[in-house]
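No value in this document is a laboratory result; all are computed from the given coordinates. None of the values given here were measured: they were computed from a predicted structure. Cβ atoms are built from the backbone, for glycine too; each structure is taken alone.
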Structure I
């Protein structure tokens, strides 16, 4: 409705309020309630969907990976006169990590290409500029480094090794494809 509303989505990649059920935000290969052998389908790309409207400010952030990018996104979203959406990667207890290290987990997610940092500002398009800014760099660590760090993935490998290998390879391809899409978007 093009109103000046700011939304923050804390993306835990599961339905956290129901004890960790699989959702459309659950990534391929991840274990969650109702996906004990790993989710078989790709994660919904909420940011990409919302950017398609063209008039909504959208950012994907992970504070532990890049605090400056996160702050910049919040300031831009607040300054934008219209709807804005910030999607923040949010490790949760269902990921099976030491929650005192959630900031490091966010950095690992970005460094492996698991989570992508970007900002989409419609004001730039009005100035004749590319509204999409890719803040993530090329992944510098192997994708599976992230997966092996979390119980929601490791447990699938332990219980269903054949399925896990297939799903993890699929997830890595999906991540690569997603990054390439955003890279092209940034190039204009």
Structure II
């Protein structure tokens, strides 16, 4: 079991909508639980139905969303847990602000190609955005600034379990996890 006195960490997964961030967070969580860690999933879609239900998708609202999530993630890490954040967070400045707010921050770029993201879109958001029905949709009518400072970049060509293992290995290499 993880030592509650040990500082936790934040794993921030960024990428286009439907890149696989939530799937990876769930796979990382399963591997961390198996190691005796205490992961907490902070999924952008779920948080928008709760603490950020008042926000839209303007750049200012996206910055507010990222700041709120960074605050919650920092609280999880300070309590000794591992916060797994799955958030589009398309703007570099918002990710840098989140990094500055957290001592142990691992940025993971889920670099799934746009065509694969569109193929995975079971909700039809990309099609609706391309038809002009959704304004400001990241990757179509709003920008995504790919990070140049990610500690881990995944192209989602491997299985989610293999990609999750790479994230867990990066945490372990930094000494941010208890013994396996």
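Some observations on this one:
- The maximum of distance in nm of label points 7 Å out along Cα→Cβ at positions 48 and 88 over structures I, II, that is, the highest value, falls on I.
- Largest in relative contact order in percent (Cα under 8 Å, 6 or more apart) among the labelled structures I, II is structure II.
- Among I, II, structure where mean count of other Cβ atoms within 10 Å over residues 96-103 as derived comes to 16.1: II
- Of the structures I, II, the one that 14.8 was derived from, the read-out being mean count of other Cβ atoms within 10 Å over residues 56-63: II
- Structures compared: I, II; top value of percent of Cα pairs over 16 Å apart, for residues 72-111 alone, i.e. the largest, recorded for I.
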